[in-house]
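Okay, got some structures for you below.
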Structure 1
Amino acid sequence: MKVFVLSQEGKPLMPTTPRRARVWLKAKRARLVRQEPFTIRLRFATKAHVQATKVGVDTGSKDVGIAAIANGEVVFQAEVHLRDDITEKLTQRRQFRRNRRARKTRYREARYDNRRRPDGWLPPSLHSKAEATVKAVRFMASFLPVGRVTVEVGRFDTQRMQNPDIAHLEYQQGELQGYFLREYVLAKWQRTCAYCEAREVPLELEHIVPRSRGGSNRASNLTLACHACNRRKGQQTAAEFGFPDVQAKARVPLKDAAHVSSLKSRVVQDLQAVFGESQVSITYGYETTYKRLQVLDLPKSHTNDAVAIACEISEVVKPLKMVIRSAV
């Protein structure tokens, strides 16, 4: 684990080794600023030249993973647990307010129609999670020189699913093609077999209308099936197999993606306001999954996903054994 260093003026420098930090602290050439993560501040002038740190942010509804890579190695990993009690707190506040008004007999005008929501308004629960995510990245930037921030905004690009030629055709027809489509189908069918509703079992991509009978590889013709159901179905269509509703469900777009993207879009906008538009980029989950499995060979976790997000497509790094966990 690296020790984070601040300059004499309080600006973040490149991390150093624990041994060098002990020498500085013992010689009174530095002082302790923070215990976790362990950060020191120098008492002597030094050069301000630093290497840009790449930051990966794995956004989520309950947990957020953050990782930073500098000089080809992971220097920071953290997992932030987001609050999920905002809705309950607002309900309690509303009940208290109504009781207070009922105790006072003085007439008060109705206030149900005199409020307007500003542009970009988010529900308080999503607003809290977006603010907490940005706060965690800004906290990391207080002791690391952040150069580029990459945020995962979704498992897939729904617009590119409908129009593959929109941009970056190599993502559709290159090495990432299988991961791109599989992530979409897994999310759409909620990782459940469409025929027996089995979960927590290996699932296969299954053609509703078989390829041998003119079926395509479009997302609207794909579903999930366990190996047993896929084998029993054989060359039948879903309707012939006894599940005519599967075809209709496959054609319905993934609606809840808009709800999730609204939160993540706010995170990207707020980070661009802090670090600049040119320093913040977005990525998608199918790219993260490909890099985590095929390049880094790491198990699934928020912090490992954040490491994969921060990496380039062929960059190999080793994650830290120590992960900082906190709640906001």
Structure 2
Amino acid sequence: MTKEDLKIVFFGTPDFAVESLGRLVDGGYNVAAVVTMPDKPAGRGRQLQQSDVKRYAVEHGLPVLQPVSLKDEAFIEELRSLGAQLFIVIAFRMLPEAVWQMPSLGTFNLHASLLPRYRGAAPINWAVINGDTETGVTTFFLKHEIDTGDIIQQRSCPIGRHDNVEDIHDRLMVMGAGMVIETVDAIIDGTVKPIPQDQMLTAGQRPTPAPKIFKDTCRIDWHRPAEELYNHIRGLSPYPAAWTTLTDESGKEITTLKIYQTSEPIAFATGENPAPGAMRADRKTLCVACGDSWLQVLSLQQSGKKRMDTDAFLRGFTITPSTSCR
């Protein structure tokens, strides 16, 4: 079988998936159709917005399917009529068994972690939040339980001390696209030797979860050690972003701040013991006390305003001795 003979259906939604789809198209692989999310209303005008994957597919003349329900019989029949031998899934919804079992050569997923670490919806975020120094990408064949299928290929990527989620996302997007091509070629050549994930766990080791990020996940608890909060903020930057509220001396909320970047932890001075959330500011710098040391805020966004460097924020906002973060 050649890459021109192999019919592929590609499932994906965000820009992370576009890089891989583009590599397939540019490489002359036979992408029979693209499956992506239905258009969604967005913005003040609530106009329908296409997914990144759909925009790419339309621009390159690829057939697009946008089922509301992946279990819809009409969609499943349309999918079956394409006669595709391989499905590729990247950053998409969980597929029903009737879909992922359909192609003769299977369905594989590109996942942004070194499985079995970080199974779930937000693997890049949690790797940075947890202070890991390494992550990577994995291709694996789908099975019923999410992110548990047999591994085809893996490749690792370092996480730098100052990297945030956007940095790692972009590296893994490019790295993963290359591995998707390698995986398809291995499937065509018949050289794939999948490895069950259980065989990759050492005795007593358990898979690491990477659950969906919610608003409460993003709230900063200033009682925690500064090192943990430094990683927490990097792991949510630039989206969805860690946040905190500013309060006055009575505890009344003044405004909400998203915090995108901080310094590394700065030790308290000898004899210094500020309450968690206490603030120290001059005309250009702003520090917030954590459970054991300071973090200097470098980039933030006040509610209703644009993201800015801290010195620009301080030119228009006064931090008093009684102002604190909660």
Structure 3
Amino acid sequence: MNVAYLYLRRSEYTQALEYLERAQRVAPEDPEVSKLAGWAYYGLNKLDQAVAEWKHAESLRPDAEVEAALRKAERDKQEEERYKENGSSHFTLRYSGASEPALARDVLHTLEWHYDVIDSALSYSPPESIGVVLYTQEAFADITQAPTWVGALNDGRIRVPVQGLSSVTPELSRVLKHELTHSFIQQKTRGHAPTWIHEGLAQYMEGKRSDTNAAALLAIYQGDQALGAKHFDGDWMKLSNVDAGAAYAWALANIEFIVQSGGMSDVDRILTHLSTGESPEAVVKEVLHSDYAELTHDTVAYLRKTYTN
């Protein structure tokens, strides 16, 4: 079970299941085995098996974490029962029957293209197929229960509303690249990356830059220097639309400064160090020789130099 857990942390679900199957033969009534097996199957986008394992775990011993995971998996399973499925080298795609098959194929082609670009940039390849679900707008809101400002989501599976589209638009392509970047970051860091690195790097990879936000960020910093560091901690899902916008803009500016000053190699080193479980600020200090306050100061200096006359 310990070895299986390590494989789960590395998102190597198939390998984890090999050890969990051995554990189940030795201790078939151990709820922890079924709990971990549920996560492995969910990571492999096998909802039926994940639900079955978590139900078995719950029957053996009530567990709040398992109960929450089971409810989520059952919502997914119910919604996706009538969905069609397609796949490619690195993705398993499910989509509503209301979506056109041509759109599904176009999405897979676009994702594979983005996969190669991100793979090269971050020097990493996710070990398992990545799950993608295309929703109607209503189904996306019902299933994800995300704030209204969230346009797509990656919670281990890439979830995107595509209602009304018949092909991949430039905007959808950017969204797909953004969400796919989250998959790479999550797996490369073994789940240890803070939100500001997730969102800053995902925006950078999709092609966004700080030109349109620089003046507003400089004004915020001028008014209260502490506001330039507010986004480093906390749960972004609880932010208002205005605060979320500022957090995203600061995160992008931080990553943009890091890339422009030290290249993607500095980003790669940060992600690699995070995978060991070090605190994010300690990692930043180790790689950049700056704490969060100094990173904010350097980012502001970069914005002034780059985007103001």
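So here's what we get for this one:
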quantity	calculated
Structure (1, 2, 3) behind the derived value 1.01 of Rg/Rh (Cα atoms, Kirkwood Rh), for residues 86-245 alone	2
Read-out helix-only ellipticity at 222 nm (-39500 (n - 2.57) for each DSSP H run of 4 or more, over all residues; to 500), computed value -10500, structure in 1, 2, 3	1
Per volume of the Cα convex hull per residue in Å³, the highest-valued of structures 1, 2, 3	1
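Bear in mind that the values in this text are calculations on the coordinates, not laboratory data. Quick caveat, the model's predicted, so the values are computed rather than measured.
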